[in-house]
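Asker: Next up: the structures, one after another.
Laboratory data are not the source of any read-out in this text; all were calculated from the coordinates shown. If you're wondering where the values come from, they're calculated on a predicted model, not measured in any experiment. Cβ atoms are built from the backbone, for glycine too; each structure is taken alone.
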Structure I
Amino acid sequence: MKRRPLSITLRLALLFAAVAVLAFLAVGAYLYQTLERQMSHRDDLELVSKVTQIRRILAALPSARALSGDAQPLADAMFGHSDFVLRLTAADGAPLLQSAAPSRPLPAPANAVPTQRAPTLADVRDWTPALGSGRMLNAVGLVGHDGGEAVQITLAREQSDRLKILRRYAADLLFAISFGAALATLLGFVIVRLGMRPLRSVVAKADAINTSRLNTRLSVDDAPVELRELGNAFNAMLDRLEDGVQRLSGFAADLAHDMRTPLNTLMVETQVALSRPRCIEEYQALLASNSEEYERLAHMIENTLFLARVDNAGLALQRERLDLGAELQRIHDYFEVLADEAGVTLRVDAPVLTLHADAMLLQRAVSNLLSNAMRHTPRGGAVELSARRTGEGIELVVSNEGSGIAAQDLPHIFERYYRADPARTTSAHSAGLGLAIVRAIMVLHDGQVRVESAPGATTRFFLIFGDTAQRLA
């Protein structure tokens, strides 16, 4: 079963929680390490201070034997420090006094601070009790005012009260971090959910848009900066979609109207023919008329299907080396009869050029332009088909004399279903597919199509095949 992806709100809340946990852990670790160093420093200072105090007590005694008789001064010095272990030994190693039994026997005195030097923090060293870690300090003390008998002083501390408090502080700190992370996660979720409210509003508005409400647009003026760009892109998409739907609706209406004419003709003629018996010649005339109408319908459907195949990448090019002059002359010969009937002069001016292209598609593109040019050229006018090599590639030009194209129509004439002259209602070209097919063919060849025209001036259509077509040729 495919797992559903997490929502953006939950993802941001979890990321916020992860950042909060990491931040809490980093701050907690820093505080713990700082506090531990300070407490360890204070413990070492206390060891040094106690050893100095013990030296003064020993100096006040008359002799080392007095320790066994009156150890109260030393006991008073250790009062309130149950974690301290004091051991005094004579110079020959004989034990004189031990305040308590450590969890593990104290090591033999080593690196003792001599009597002529006061102990410092550098003299404190580690030792290992049964549990945890400890610190100890060895020093030599003198009994008596006049520097009598030397005594080895060993003062050890298994675990200070401060460090015990620190361990409890660590537990409290972990609880605080856990609670803070949970609270940050909850607050983060709430904050992100509130912050995502504009996005949910955009989603709700977008969800309310359908084919009957394509004119609705998202309000981006009061949207956050992060959503404004998304809203603008969505509105631009709606503009394109609305324009496409309107064109498609117009195309459907135009196509239905254009198809209705031949269909009505077919039905009326057939009904008239069936109304009474006819001779063979009348039936032959009817079939010939019907055949023309069928051709018109087939041409409309073919153009529509061609553009559908182009849109769905269902049309593969079959490139081959073409003699461009010969191809244009062949197209000229086909249209020459039609031009004579329309009273239009058709000329070809093409030098020897080689082009790598799909022959059928090339003929279709040029034929569409020639048919369009002849339809808009008055009797006595001329249509010229030429080709030349330019810096952009190989350029085919179809030019004709006529009324020209209005400036407001020029940017749209290659758009599908666009009709610069809505009054045209005959043939499949009235649906606005001829020039759209030309542009689709040029896109398939990685080329481009342009037009230059103005009302009352010569109209020129340019088919430009780029460097790829020349290199392959």
Structure II
Amino acid sequence: MIRQEVLLHPSRDKNLRTVSGGFIIAGLCMGFWNVIFQPYLVDFIPSESIFGLVMTFFSLFQIIPLIFISKVGDRIGRKRVYLAGIFLYIPSMVMFALAGHVTIAEPLFLIITPLLLTSLGFGINDPSMSSLIAESSKEEKRTSSFTIVNLGYWIATSIGPLVIRFFSEGIPMHYFFYGLVGGNTLLFCYYLFFLKEPLVIKDHTSNIVKQFLQAMKALVTLFAQIFISLFIYLLIPFYLVFRKRINTSRENKILNNVERELILFQDIFKNPGVKYAIGFFAFDSLVFGLSLSIFYGAIKYVYSYNETHIAMIQLVFNISTIICFIPLTKLSDKLKSNELITMSIIIGSLAFSSNIIAHFTLPEYRLYVLLVGWAGLGASVAFWVPGILTILTDYDKRRRAEIYGMVTGIKSLGWMPTAVIAGIILDRTIVRFGMIIPFIISLILLPIEIFLGIKFPVKEKEEKTKEKS
């Protein structure tokens, strides 16, 4: 199939400064969200089994747009799709806040509905923004561009927990969601006025009102695309079974669309790097998800740690990430992406080994051992983010968002069952071994992932760029 060459708009050069400012606003919002989200849900969903089901749907609805509608951003542009995703947060936060004023016992509608909209927003935003950063940066500076914009984000995320901890006793929890309404509205307006569309598209306009209307139209297109894609993907098995009969009749538009989507889907996996990335992420989800998905729950149950201890662990994690991001703004372009990934895996192993050591440590020193591990995990994130984003946004410039969404969506699917597996392991071993068995399994599997990280295929063009640097 012949596809047009991607044309980039000259005005995109201003985007990195704009995105850096926007990531600070987004980081502030995420810092608040990370602290209040789960505790607030627990107040409305007392049953642990229902809570687990709700969190599973939260993850699932984040994955659906990644896999099914990321390609819309390749077709109609990055900015309007990203604005559409942010817009979903605003009514969601309003409903979360209103749930605290409702007098009925379980206003689940005001909890479940915004939860699903927020999940869809996360899934819509990620591929579009990652593609926008890749297209707004010079190829030889792409890795450091991802590092720089994420540095501001991680600094900002550290502010929310500190503010909430200081004011949480005097202010009801649902009032913080009004702050998130204001924060996300500010973020939407900021990007609406200052962000530039990096792609040359037919109906591009500099008129702000028209751009707002385009974003709202994009929101409708995205929701419609979810149902269309689900319908088409469900028809693919039928098409494969009756392919010979279908080939004799080309008048059926629906089946022709199925055939076209199947060809495009197969075309993605013709790239050996994509297939390797999916296998690598599946294994990475097993290694890290097996232990980390149950960490906070396990330390509360085994070590009787409360939210104060968890906040301290999270703060050390954030500070470590920020400290390591700073030198990487200069160094990341001099390293290959697979080198960044491998270093991330090696440093992240501190999280596994420290939890094993903590099991045999005196209670008064145990928290400090765990903090060392989470400092290592924070550093691991700093190496991981620029390396993996550079890889995923560089497979196919014509289908950048679609491939990014497809691979990260499959990765997220691999992460989902790890908490269930870890829970089963803990249930059978926690009395005798505490919480260390999942971490021992992760540590045993780690050398395999390090080997896979070293062998991660890097594009020839990137290798030449690193050699010149």
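Asker: Could you tell me which structure in I, II was used to calculate relative contact order in percent (Cα under 8 Å, 6 or more apart) as 11?
Answerer: I
Asker: When mean projected area of the Cα convex hull in nm² is calculated, the result is 24.4; to which of the structures I, II does this value belong?
Answerer: On the way: I: 46.8; II: 24.4.
Only one of I, II returns 24.4 for mean projected area of the Cα convex hull in nm², namely II.
Asker: From I, II, which structure was helix-only ellipticity at 222 nm (-39500 (n - 2.57) for each DSSP H run of 4 or more, over all residues; to 500) = -27000 calculated on?
Answerer: Answer for the origin of the read-out: II.
Asker: When distance in nm of label points 7 Å out along Cα→Cβ at positions 44 and 372 is calculated for each of the structures I, II, which structure yields the highest value? Write down the numbers at each step before the final one.
Answerer: Working: I: 9.1; II: 4.3.
Structure I gives the largest value of distance in nm of label points 7 Å out along Cα→Cβ at positions 44 and 372 among I, II.
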